[in-house]
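What follows is a group of structures, each given as structure tokens.
Please treat every number below as a calculation from the coordinates, not as lab data. Quantities reported herein were computed from a predicted structural model and do not represent experimental measurements.
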Structure P
Amino acid sequence: MKMRSVIILFSLAMLLALWFGPLAVSSRYSFAAHMTIHIGVVAFASAGLALGIAGTRFDPSRRFAAAFSPLIASFVDLAIIWIWHLPSLHEWTRSSTAGFVLEQLCFLFGGMWLWLSAFGGQRKSEQSRNRRASGVAGLLLTSMHMTLLGALLALTPRALFPSELVCTGEAWALDDQQLGGTIMLLGGGIAYLAGGLGLTACLLREKQHPTETSLYS
């Protein structure tokens, strides 16, 4: 089995485990569980799916390159993530199956759009190399805003989500929220930073050895 197929299957299995496993049940009352699902979807599963199809005939960025600007995708992803963490919307996702499904689809869409914008496209074309250079900036920007939001959630002195206060009490709710913020700070920040650094290494390798087979072969 090709490595791409393994990556895609592993990413799909991760999505199933995140959405239908015990974390999905725990996320009803635990912010940290909800955040684990969020980071698993946007920073790992969507990244794996995007890397698995990048450069293949299934890669939409090859046919619709204009729609896959890494910087635009990064700002859209920023808006998706910050909007869904507004207390009122986040409360809806915790209490409503429809809200949870819509939120997760937005996360998957935003994550795959960003990762494909950075890593996808025609193999070794000049336009695609330029776009991937922008992808470095887009991934690093995403790493920064993930780190910032995670730090805000981890360091805030009060719990932000009323339903958790009612169910668990203020002390546990605050600890759980701070743990969730730490998961976002570390998981999201590190994943996108690693993606940006990895893409930089690929671009440097292509520049030094333009005839070598790359990730997009």
Structure Q
Amino acid sequence: MDKRNRLIVAMDVTERDRAVTIAEDISEYVDAIKVGYPLVLAEGIAVIGDLARFAPVIADLKIADIPNTDRLICEQVFRAGADAVIVHGFTGQDSLRACVDVADGFGKDVYVVAEMSHPGGVEFFQPVADTIAEMALTSGAHGIVAPATRPERVKHLRSIIGNEMSIISPGVGAQGGSAHDVIQAGADWVIVGRSIYSSKSPKDSASSLVSEIRS
């Protein structure tokens, strides 16, 4: 991804036509489109290619299985047109390494969930977030996922991975996170979903967020 606007939209809608319309409408403001299970399960994996016409696609499948299964999933996702994939690290070094190896073969990226943005993210993820971030670093992943709802955690995790890896940060908007605060804390991109795709004018909402980020 080019760091133009530092905004990623989480396209958690369930209709292909709506997703494509929104993607086209906001393409000048977003650096990537994050596609998860809601849209992929509703419309099929081909929707990744449909959206990749407008911006790089991050397949947020939070892959978490044994190495061989992870490898097969990553291969399908990249063949469908995704530029990056989000995976879990709690399954261990071998599973994460399998994802990174496949991504390297396709010339694509892997982002590892270090800590999730919802309140429950502090229960089990936060105590092991440092270890997962360190594993992401040593495994050759492109970056980590850290919560915009807790900017202090983004700052802390940045201190672990240094400046060579990227941080993408969900939780801005509907979950209460601030784009300005989390960028200041060290995130490279913010991830915004409902505040964009549920608004009356996704384009205007995306434009406003970019203005906030640039401030």
Structure R
Amino acid sequence: MVWQQIARRGVQSPVVLRAMMRVPRHLFVPPEFRSQAYADNPLPIGSGQTISQPYIVAWMTELLELRQYDRVLEIGVGSGYQTAILAQVAGQVIGLERIPVLADQARARLASLGLGSIEVIVADGSEGYLEKAPYNGILAAAATPHIPRPLLEQLAEGGRLVLPVGDLFEQTLERVTRRGDSFHIERLGGVRFVPLIGTHGFMG
């Protein structure tokens, strides 16, 4: 998976590639889909949500350019797979998930792997999490019609926000870098994610 689906497609960060090798993806998918766990496609995890394809997880992680002691906010924990990858490359991960059953399941999986410095919170991800701000990186694994203002405000100086922006059917992956009170936006390619439900996303 790592070399054929991820490195070959352009992900170059040694830290990210090592993280993808260390975290067993099959532990984060339902039993009926474990035979497909290492294929490069998203899979359903229940509650209308999915686990992202491995390449997208690696690419978005690399785009954050995280360092060992950085604090990162994840929007949409889902299965906890992306959370586990982030925990391998950053110092602290705050994960937000609006569906309590998914948050509970993710906590159990992450605890079973002995991953520290992770906190999974049931909350509206579109609001961010002000209590632990600012963040060196913010990653949203759900699509939003526009960049939520609270996420911009909770970025640290030089911090990066990576998220899909668009409608319910087609989005563009964007990276926003904070430079003082201004924000530099890069549009990086077409993607498709489940919607971000919340005050600053798609209303449920």
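Once relative contact order in percent (Cα under 8 Å, 6 or more apart) is computed for every structure in P, Q, R, the highest value turns out to be that of P.
Suppose P(r) over Cα pairs in 10 Å bins from 0, in percent, for residues 50-177 alone works out to 14, 50, 33, 3; of P, Q, R, which structure was it derived from? The structure behind it is R.
P, Q, R: which one has helix-only ellipticity at 222 nm (-39500 (n - 2.57) for each DSSP H run of 4 or more, over all residues; to 500), as calculated, at -24000? The structure behind it is P. Can you spot which of P, Q, R the value 46, 36, 33 was calculated from, given it is Cα extents along the principal axes in Å? Going through each structure in turn, the value belongs to R.
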